[in-house]
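Here, each number is a calculation from the coordinates, and none is a lab measurement. What you are looking at is a predicted structure, and each value in this text was computed from that prediction instead of being measured. Cβ atoms are built from the backbone, for glycine too; each structure is taken alone.
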Structure I
């Protein structure tokens, strides 16, 4: 969570751009993202320079060629405002728009990043505003991944609390939890059909790089597969696509498949049963064009509720044996409509429902107060649900109010992961504990209700009170003590 000095710096930069005439929060984030990206490119090039100097070899795969040296952040940051403005607008910005091409012709040959950047606009209003923002950004060390992530999260948090279609951001620690639960491997083909800024894909790429770096970099084919075939994201907001593809590029994935698509609209068959892992936080209660919604999804579950249609979509996109960890509003777990019941029955009876993690309602504050849960399931088309693992998360390491103050001593996440990875021993747990298993037959008998409150048990400790007569006698004694004290005080004053 961003705090203190870094937060103040971003607030000041935001105010500078706001007062300079960029009043749309999305535009502010977009322009700041471009500048942070330009700064990061220079830092990456500097690291390659230092490595080359140590090894006494030419720079390997340089970001900037010799004749592009003046485009580096460290070169233009101290220039006069007018000169800096012209350099960034006329040379640096066109450079970052084509950085993914690597010599290919414009068009199909370029990266998805280059494709999304074609429509990007440089919107800094004046040389003075640009120089001011560059000067302030220069004081922020972007080399630390956590700082970069916190900074980006804070900037995105300044966008309106929820989009027109019910989108809101997923906290990074919840994303990490879902990634750790599913443990992606280099063999996975990963998708987020409502990717936004690509937070889930970034976290999955970091997990694979951390746990399987030898495999993904063992040869050119493995490296290409990781960079081009592993990560897939869809969204219908072009600005989010630009920010998402840039986010992936900054985190070491050169050419992810991040494309414009309305995931619930009539789709081609090219992505059916294509993915082995889906990580997503789809829009809840969003507006829906019923006529344009894919007919096969409506045949699976006839409803206008986007959260139910997305579950049907996940089942269509997953390969047999593919798994998913997705966030759903609580209503999905206990809604009484036929659509709610049918989608739950489908997960339990036709596939393998692995887990329900109930989260406290404050997890998404201050952006939304909705109660949510993590749904973990495996597509089998042949059943397989024996027991469903329930976990009642009560704390996530932050206060559950609008401030979301860090509380590192109050978190269930390590315990949750430990129990998840040791589910063989969960069968002995009682329903009064934080996690437990529920047999499929019991869930079916409860009309496929998946609310944790349906199955957990609360222990009430009997509190013994003294008889009323004893309590009255104590009150009488206290009254007498008070009266004696008052008489003593009156005697002292007379």
Structure II
């Protein structure tokens, strides 16, 4: 049997990291088994539809390297892939249920339904619409809600992650299949679509477990086989056991991308947020994830979101790309992340800067804050100099003398490269009898006025002799 998975997001706004993980697992399972993955856009909730959201979904998947075999853009034999274009299909299946006596048109007004609900609340009993099922129902046609006619009984099923589950008849109800506007609900449409498209593995969040008995009843009433059910654990907020939301600091995938998180990082992090292969490995390429992924290693409990871990992992991927693919490969990712002052600099110069600072980056956007002094004169801040924990022990005259000796030593260099500069700095340490923390801090701050910088000899090499000496002399005059 060919394994067929699907990702079926709703175009209702930004794409959350939880949504994306619901695409990663189906993708990995399909690729591992030479199956196929379908992208289907569930756009039947017209009140929440957001213009441009579909393109955002497609762009995010393409950025992550998650390519779909059927769906928008690529087409396929089971289209259309937008639910709003499949209305005739849903209505056809709805009429099968009506003919079987398992669905009915419901003319009850929302106000009357609310009365029923209030009555149950007052009696402190669960509200089940099947207890208020109308006696005389009209013939169904679009414009009247269509409800499923439940036949309450126990259900049991196997979940590939949660194991064997069961429930009593009390949870079965007459849920709405087709809304008043003629569009199907998720409860009905996804069942029809998954069957028509041959989906074999249904992966979705734990919030759908409570609704599963109603879905099983619809499969049964339609006389169709249900796919394997794979429940994905919730992504939990950092400091609580509730499901992660925007209020917990989680951003859209687009925001993470704009902040300089790499696609490889996001794929790696989200795949491991609820799954592991039983080893201590933390960094996975896409090919490694495809090879090692398995349903039985998806955890049943919630997975806690940890942005600190995400940033650490991104730093690891930045270094991995630099060392394994080369400086040019990493540089190609950085083009939108340099400070504005770098606009007039050459690619060659920026590449040199990147080559000495890449191992300090957590995100690509760190380049904006960490490299400004390579492209423009830093703001003179003598307080930063005299209050430095290593330099405040020195008197003003000692600081001036140390700076002048440094200028004299560096001015006499006929060649200017990282190795020669390191030798000169080591000689200065011996000549001045100062500790590296004192001498190097003085020179580093004087040429950058930044909280930190790459190795001093590398920084001076990239800045060049003229700029380095000019900045040291500016500070000497200021002192």
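For the read-out P(r) over Cα pairs in 10 Å bins from 0, in percent, for residues 321-448 alone, a value of 11, 34, 32, 21, 3 was computed from one structure; give its label from I, II.
Structure II accounts for this read-out.
Can you spot which of I, II the value 4.2 was calculated from, given it is distance in nm of label points 7 Å out along Cα→Cβ at positions 65 and 97?
Details: I: 1.9; II: 4.2.
Source structure for this number: II.
Which one of I, II has log10 I(q)/I(0) by the Debye sum over Cα atoms at q = 0.11 Å⁻¹, for residues 89-344 alone, as calculated from the coordinates, equal to -0.81?
II
On FRET efficiency 1/(1 + (r/R0)^6) of positions 9 and 353 (r between Cβ atoms, R0 = 35 Å, to 0.05), which of the structures labelled I, II is highest?
II
Figure out for me which of the structures I, II the number 47, 35, 21 belongs to, where semi-axes √(5λ) of the Cα gyration tensor in Å was derived from the coordinates.
Traced to structure I.
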